[in-house]
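The structures come next, written out as structure tokens.
Laboratory data are not the source of any read-out in this text; all were calculated from the coordinates shown. Being a predicted model, the structure only gives us computed values, none of them experimental. Cβ atoms are built from the backbone, for glycine too; each structure is taken alone.
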Structure 1
Amino acid sequence: MKIDLQSIGIESVQEAIEKGSLVFNEETKSEDFNRACDHILVLLEDSFQCFERDSWGTSVFLSITAIEEVAKAEVGLYRRNGQIQEVKRGKDKLFNHQEKHRMAVLPTVFMGERLRDALGKERCAELLKEAAHGDFRNLRESALYFTNSNGQFVTPANVVTKEKAREFLLLALETADDRLVGYTGHTGVIENRMDLIFSALTHS
């Protein structure tokens with residue numbers, strides 16, 4: 001079945017809002033969301049530190065994890081008592097890697113100029129497609145674990161290049177900026193730090 005790249009992520013977000021369990025405490029939702037954003041920033045900064053010391057596989061893994069946490073944080077804001085249908089964990093989209101990639105990496109992530117300037121319009125289109133089709137999930141595994149592939153021993157160093165690590169960190173930064181910044185005043189502080197990392201990557 002052909003996937004509509006312009007709508008699949010929104011459809012996943014809508015279902016995730018309606019079915020699952022609470023992410024944040026209803027009484028401290030803003031504070032909880034801000035702490036979630038702080039956690040995402042730590043993942044992004046750790047990814048950048050790994051990138052700088054040539055640990056590209058770990059950098060990619062952390063970038064993809066940050067993307068997943070972005071989806072959880074945003075969806076969590078909209079889940080409310082009495083308005084969500086409780087489902088088993090296996091049916092909750094926030095516990096599915098591919099669904100989180102779809103929910104976070106929406107077409108709006110690529111509407112700004114800086115990511116297109118950094119990666120190129122064609123690569124941006126490919127990343128949107130990869131997120132929708134589950135390719136991030138496979139890369140996430142390859143970036144963290146060694147394996148035997150067709151008789152050959154393969155480690156993350158054989159799979160993940162410097163450019164791959166760079167593009168996924170740039171994507172994670174832009175995804176966090178697009179999906180999270182503006183919900184609370186605290187996200188402005190997060191945005192400033194993410195902008196510095198983005199600039200460092202584009203001038204490296």
Structure 2
Amino acid sequence: MPETITPQPVRRRMAPEDRRRALIETGFELLGARHYQEIEIEDIAKMAGVSTGLLYHYFPSKRDFYVTVVREASHTLLQRTKPDPKLPRRARLEAVMSAYVDYLQEHPAGFAAVHRGAIGADPEVRAIVEDYSRVQIGRLLKDLGLKPGEQPVLELVVRGWLAFVIETSLRWIDERQLTPDELRELFVDAATALFRTALSRGSQR
């Protein structure tokens with residue numbers, strides 16, 4: 001009776017950029033679920049299905065890996081939430097927040113990895129997060145017909161609203177007490193009310 005040969009699985013070699021992207025996606029999952037100090041570089045390699053040596057080939061240290069994850073997540077979210085100047089103001093804000101909430105649903109761990117990172121005191125991480133805030137604040141001020149520094153009180157309100165959005169998003173990821181549409185409307189309504197009040201006070205000065 002002829003011997004039965006069991007076919008072996010074919011391992012597909014990934015292009016370097018695809019491999020790097022897969023490692024970053026793994027970082028989203030790990031860093032979104034666990035604190036930075038709890039994760040070893042071996043954990044990342046094991047979850048990604050690669051050797052520790054290969055991981056070090058792409059990222060010299062765990063810190064470099066984390067910084068890359070934060071940078072990629074921030075860049076992606078900024079691209080996804082770029083305002084459409086063709087839309088009216090209210091519709092434009094709704095479209096931006098719809099894209100934002102869609103990102104939260106698709107990448108909850110990635111979002112949490114950025115905003116719950118345990119090395120937030122690291123200068124490079126702080127710079128990435130602050131740059132994200134600066135871009136989003138600049139977009140909102142431009143939408144209101146203002147430039148950064150033109151109305152400090154309103155800029156403070158915008159920054160406070162953005163902090164509210166981030167903190168509420170983190171809580172929503174954990175609890176999901178609102179539907180995605182309700183969450184989007186909460187953000188839009190809060191922005192509309194806050195900005196209207198701040199603009200009104202600014203015009204009375």
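Source structure of the calculated read-out (distance in nm of label points 7 Å out along Cα→Cβ at positions 30 and 54, 1.4) within 1, 2: 2.
Taking FRET efficiency 1/(1 + (r/R0)^6) of positions 62 and 174 (r between Cβ atoms, R0 = 25 Å, to 0.05) from the coordinates of each of 1, 2, which one would give 0.95? The correct label is 1.
For the structures shown (1, 2), relative contact order in percent (Cα under 8 Å, 6 or more apart) is largest in 1. One of 1, 2 was used to calculate Kirkwood radius over Cα pairs in Å, giving 17.4; which? The correct label is 1.
Assuming -21000 is helix-only ellipticity at 222 nm (-39500 (n - 2.57) for each DSSP H run of 4 or more, over all residues; to 500) as calculated from a single structure, say which of 1, 2 it is.
Answer for the origin of the read-out: 1.
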